[in-house]
Structure 1
Amino acid sequence: MKSLYIIFLSIFIFFGCLDANVNGIIINDSLLSQQSYNKNQTLKKIIIRCLNQESSAFKDLQSFECGGAAGCYNLGYILTQIIFKIGEDNYIKTTSQLPHQIQEYLKAFIRVGLEYGDNNYDGVMDNLRIKSTFPKIDQINLQ
């Protein structure tokens, strides 16, 4: 029984140290649960750099190890929250010099972040589309 208590306490302490909210950007459990403390701090720094509109931060965000499936959907949700905060025009300006392949990956993350994320924070997936939510980003032709 004592060892079970220690295990639960260790899990609580470990997950209690991870940042689930970075300057208003929510990191959902499906991504958070896959992270070590160091990985969480790395993601936190990337998010802050994205909010500061550092171009290389968006490259780092799209290549961040998300663990597949729901974790990657959450990475898309993080990206859409960032775009809502900094604005579509600033996002375009910041990412316009990135290689086209990276911009395409980011666009794919935006699509899943809009569809599966809770961007209005009402507890329900939004099922939004890039064409109507971020029409300027949607219009960018990267071919």
Structure 2
Amino acid sequence: MTQVDGLKKTYYLMTGPALAGLVVSGMARTKEIIPLWHMEKGGQVLLLVICAVTCFAAPLMMRTLFAHSLKDRHGAQADRFFKFQQRLLLVSQLTPWWTMFVVVAEFEKFHGSAIILMGLYAVYYYYPSQRRIAFDQRIFRVK
């Protein structure tokens, strides 16, 4: 198994249960098996901020810190690069888990839509395709 396959395994282990939970909770909500939770506006904003951190801010900070750690070197070691990619996946794929709250709780349209869009973005953008990993390897000059 290649290291990219290991990243894909991590991706599926993080994303698969979250998406399955989203579908199951959505169906349960539609059939009114589970009651609709009431979430105060402050909780909605807090969840929106948490999703923004796990989808955008934390991965961006992690990439910046990783690039900064390579400042005096002529490139990254492959094992260090793939550990970085693994951590990036673990952080970014928390976002789909947070989207389940939108399905089971009463949200304002703006907050709920933004959280769902961030979840979709995290699932799409952070997929460890061979093309994306090769691009990152060129950027970080992986040996």
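Each reported figure results from applying straightforward, stated rules to the coordinates on display, with no laboratory input. All values derive from a computational prediction rather than experimental measurement. Cβ atoms are built from the backbone, for glycine too; each structure is taken alone.
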**Item:** For P(r) over Cα pairs in 5 Å bins from 0, in percent computed as 2, 10, 20, 22, 19, 12, 6, 4, 3, 2, 1, 0, 0, the structure of 1, 2 it came from
**Value:** 1
**Asked** Upon calculation of distance in nm of label points 7 Å out along Cα→Cβ at positions 60 and 92 from the atomic coordinates, which of the structures 1, 2 produces 2.6?
**Response** 1
**Request:** State the single structure among 1, 2 that was used to calculate distance in nm of label points 7 Å out along Cα→Cβ at positions 100 and 124, giving 2.4.
**Result:** 2
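A value of 0.80 was derived for FRET efficiency 1/(1 + (r/R0)^6) of positions 52 and 76 (r between Cβ atoms, R0 = 25 Å, to 0.05); which structure in 1, 2 was it taken from?
Answer for the origin of the read-out: 1.
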**Request:** Give the label, chosen from 1, 2, of the structure having the highest value of relative contact order in percent (Cα under 8 Å, 6 or more apart).
**Result:** 2
**Asked** Taking FRET efficiency 1/(1 + (r/R0)^6) of positions 20 and 68 (r between Cβ atoms, R0 = 35 Å, to 0.05) for each of 1, 2, which is largest?
**Response** 1
**Request:** Have a look at 1, 2 and say which one yields -19500 for helix-only ellipticity at 222 nm (-39500 (n - 2.57) for each DSSP H run of 4 or more, over all residues; to 500), as calculated.
**Result:** 1
